Structure I
Amino acid sequence: MEKKLPITVSIFMTFLSFHSNSSEQGISGELGLFAQYQETKSNLSTGSDKALTSLKNEGASVSESSVFPLGNIQYQWGNHLVFIGQSEDTFVRGVLALELGYRNQINRNSSLSVAIAPTVQDGEVWSNPYLVNDKRAKTDSKGNVYRIKYEHQILTMDFAYYDRKIDTEASPNKALNREGKGYFSKLAISLPLSTSALIEPSVFYQMDDAQGSAMAFDKIGAGITASILSGHYTFVFDGRFSTSEYDATHPIFGVTREEDKLHLGLLFEEREIFGDPQMSLIAQITYEKSDANISFYDEEGVSFLIGGLYRF
């Protein structure tokens, strides 16, 4: 399983996209330093070196903490904009990537963006996740994301294509090979409720074409994001539910994998901390739960993030 940084980051990067000032000419952006603590229960987490004694047991609980920078920088001239940084889309593969892109403001109401996100920090997975009564070896997972986004007034359409490479794929059956490629698409509508409240319902679809037929899947889901501004404070709630169906019978467990996933997140921002109108305090809590018909793949995690953000 890839490192769990994206669990916390995705809602935060969505928050940045809501608050970016695309009309600002010249250089602008957001930079921040954040601390994260997370607890995860998963058989696939590489945070614990404990050997598996059975493939039927629930995953071990793992606690991890980290400190990392996040943000983005953009330069705009006229209707053209180039940007570098992280976005929600860069985490579709579960590894930390740096997105480089270009956006064109087609007219007052619409824009088109293209971007590439090469891996800058590899994810970490088990070389053979199913090894029992022996220490499992870790290996790196990496790849690239290619993204296109169209925005028109309240409508946003995203499409991302990605590839995935695992340095040492040692799963015991070729049907379990996790290397591959896929694409992710999302349609969202922003609906202002007032001058200080906004909701964004969305639907999304992912097709993952792993080389192993038992690891390839189709995922469909829906979500809603709600933002409320009150004085110097902003609250953002993000909820998503998805269901995945895999292509072939699992050679170890003898059934075709199915999985439901729930994501809940709450973010808080206080602006103008220390009397500086460009500084903000950010805090966030995120919960995720995956429920599969194969208990080996059940996962549950909660994460907390806090840090400072500087806008310029």
Structure II
Amino acid sequence: MKLYKILSCIIAVLTAMSACKKEDAYLEKSDTKENALVYVSRQANAQKITIYPTKDTVVSYDFGASFAAVGLPLNNITVKFKIDDKAFDSVNVVRTSQNLTPYLKLPVSAYTISGLDVTISSGAITSNLASLKYNSKNLDPNKVYMLPISIIDASGYKINPLLKTMFITSVTYKAPEILADRTGWALTASSTQPGDGSLTSVIDGDLATFWHSQYSPTVLPYPHWIQVDMLTLTNVTSISMAPRNNNNTGFTKFNLKGSVDGIIWTNLLTAKAMDPNLKALQNYELDAPTKVRFLKLEMTEGPQDYTHLAEFQVFKVK
């Protein structure tokens, strides 16, 4: 029994020593390149740069390289990056085949890079960081951009082919939309049919009420219009409209114009389709948030000469 305990202790000590040696192997420095990989950090493999349409601010985006092996590098590893035009073209070939909008190259005038060489120091597994700085004012929020940056050399170490390139793509920041408060709004129209709906019905929040253009004693033909004074400058992002819920003869095409003073008008939406058979709010997004005080809905086509509308909503950002 005593001998068994002694043998057990010896085995336990040897096992512990073996485990320590295995752990030490991961901390040992070595210049071997066997089974060692250098790569773009996984979290940086597919990154976004955000376009803030209303800001003139320089934003910094940092990137670097990592090392993976049993053990640590004995010597410094210089990792070289480059802007990868071949990767850019390959991605766009795929996007085009999928009927997606091709990326535009991030304009050289829109960014600077502190350097395309980084170093993984002896005994380290990550490099120092390079910095890409960009300014949103130099980018069009209605376009999509991409900048592929690839590792092309790692001091003789193998580069992980699956993690050699980071694809930096643009995304346009959208502030949360809120429904504009319609209290006190002033409305005018090209005409209103007395006794059959009222103009204020389009902002009362009730889909069962409606405004109707004049049809008696004479029918007034297209175009019809409704003008809205929101009383203050409003950063409009979209509108929603609902057709009359018990009639399908409303307008089918419209334009939307905006104005700061009610005199000079700018086109916000042109030749948009409205479905009078869809008895729900239909949303129409502007190309970009636009500050206006006045909105003018121009109804241009429909199955009858007259038209009607149940609800008109405006969404905005602060």
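Here helix-only ellipticity at 222 nm (-39500 (n - 2.57) for each DSSP H run of 4 or more, over all residues; to 500) has been calculated and equals -4000, so which of I, II was it run on?
Among I, II, the structure yielding -4000 for helix-only ellipticity at 222 nm (-39500 (n - 2.57) for each DSSP H run of 4 or more, over all residues; to 500) is II.
Out of I, II, choose the structure whose coordinates give FRET efficiency 1/(1 + (r/R0)^6) of positions 81 and 281 (r between Cβ atoms, R0 = 30 Å, to 0.05) equal to 0.60 when calculated.
That value comes from structure I.
Of the structures labelled I, II, one was used to calculate percent of Cα pairs over 24 Å apart, for residues 65-216 alone, giving 46. Name it.
On the way: I: 46; II: 60.
The structure behind it is I.
Can you say which of I, II returns 1.6 when distance in nm of label points 7 Å out along Cα→Cβ at positions 145 and 161 is computed? Don't skip to the answer; put the middle values down first.
Values: I: 1.6; II: 3.2.
That value comes from structure I.
Taking mean projected area of the Cα convex hull in nm² from the coordinates of each of I, II, which one would give 15.0?
Considering all the candidates, the number was obtained from I.
To which of I, II does the computed value 0.90 (FRET efficiency 1/(1 + (r/R0)^6) of positions 41 and 113 (r between Cβ atoms, R0 = 25 Å, to 0.05)) belong?
It must be structure II, since only it matches.
Bear in mind that the values in this text are calculations on the coordinates, not laboratory data. In this text, all values refer to a predicted model and were calculated from it rather than measured experimentally. Cβ atoms are built from the backbone, for glycine too; each structure is taken alone.
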